[in-house]
Structure P
Amino acid sequence: MTHFFTHHGLPLLFVVVLIESFGVPLPGETALIAFGVLAAQGHYGIVEVIVVAAAGAIVGDNLGYWLIGRVGGRALFEKTRWLRRFGDRVLPRSEAFMRKHGGKTVFFGRFITVLRYTAAWIAGLGEMRWWRFLAWNGAGGICWATLVGLVAYYGGKAAGNAIQAYGIYAFPVVAVLFVAVFLGRRRLEQLLR
């Protein structure tokens with residue numbers, strides 16, 4: 001199985017990140033972290049990993065923006081009287097929110113778990129202009145892939161070096177570091193909400 005990921009995995013990384021960005025809750029960020037660690041081990045170039053993940057994020061978000069947000073979501077609110085009333089109440093607020101905070105929502109949504117796969121829908125439903133969405137989405141996707149990819153790359157390299165140098169005694173230190181990073185990230189997500 002490892003052979004598959006080390007020799008044919010970049011298309012898989014692209015697909016997983018694309019599908020997550022489109023709106024299906026898959027582990028896109030986890031896949032990026034795994035491929036960042038594989039890059040640290042010399043199986044891929046970190047630049048390749050970052051470019052593939054950013055491309056998957058941008059393409060997937062744009063598909064979600066158009067297919068779910070602009071086309072599908074709007075049509076869904078016309079299906080029944082109850083949905084039409086709900087849409088009449090919710091959509092104007094969504095549009096106002098996206099006019100005021102759309103860029104920030106799309107950019108920072110890339111770094112927050114639930115928004116990672118729903119911000120594009122919200123932007124489409126809120127009728128955020130596509131060129132504005134594309135600019136903020138592109139910036140968010142590139143920054144996200146770069147930040148997460150480099151942290152995984154250098155973290156994976158440091159963990160590998162520590163385990164090689166210190167043997168089994170390095171494992172608890174590496175585990176504590178991973179827990180600290182995880183908890184710090186969760187705290188950051190809470191602060192950004």
Structure Q
Amino acid sequence: MTHLLQSYGLVLLFAVVALESAGVPLPGETALVAAAILATPQHHHYWIVTVIAVAACAAIFGDNVGYWIGRTGGRRVLERWGPIRRYAEKALPPGERFFAKHGGKTVFIGRFIAVLRVSAAWLAGITHMPWWRFLLWNAAGGIVWATGVGLLAYYFGKAAADAFGRYGFLGAGAVILIAALVFVGLRLWNKRMES
């Protein structure tokens with residue numbers, strides 16, 4: 001199993017993050033966290049810079065695929081069926097105005113919110129956000145997301161292993177508790193941003 005992770009783990013990371021970014025609901029962030037932990041000195045399967053680069057490239061690539069799917073076929077899908085068509089006729093004009101005004105921020109922030117991470121690229125494409133603008137904000141969001149999540153997992157994973165080696169279960173438990181509190185705090189902040 002370890003040999004498989006060493007040989008194909010980064011390919012798997014790229015595939016999961018890219019597919020999630022393109023609109024398939026997969027655990028891309030979890031894959032990034034796992035790869036970053038495997039890059040810690042205790043595991044040293046990967047180099048953390050490589051993990052971050054692979055995740056950022058996958059996020060940018062997948063979002064661009066989602067954008068082009070939304071841009072080329074999204075409206076046709078929305079306009080095909082009666083009830084959806086009636087809703088789309090009402091929702092698309094305000095959506096276009098919103099993306100014209102706030103599209104860049106939405107694409108950037110969407111990288112950090114699970115539901116938007118899967119759908120922001122499609123929405124940007126469907127509302128015909130200019131591609132160059134989408135690419136700029138998408139690349140910025142993908143790089144910041146991959147770097148932040150990757151380094152957070154890398155250092156918390158390293159800290160938990162060091163605490164366990166030095167202080168046993170009590171030390172490792174304290175590090176895990178702190179990490180859990182940070183995670184819950186970030187999730188609450190995300191929910192507050194969504195509402």
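None of the figures in this text is laboratory data; all of them are computed from the coordinates on show. Treat the numbers as computed from the prediction; the structure is a model and nothing was measured. Cβ atoms are built from the backbone, for glycine too; each structure is taken alone.
Values for this structure:
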| item | result |
| --- | --- |
| Value 2.6, calculated as distance in nm of label points 7 Å out along Cα→Cβ at positions 67 and 131, assigned to which of P, Q | P |
| Structure responsible for -27000, with helix-only ellipticity at 222 nm (-39500 (n - 2.57) for each DSSP H run of 4 or more, over all residues; to 500) calculated and labels P, Q on offer | P |
| Structure from which 2.3 was derived, distance in nm of label points 7 Å out along Cα→Cβ at positions 59 and 75, options P, Q | P |
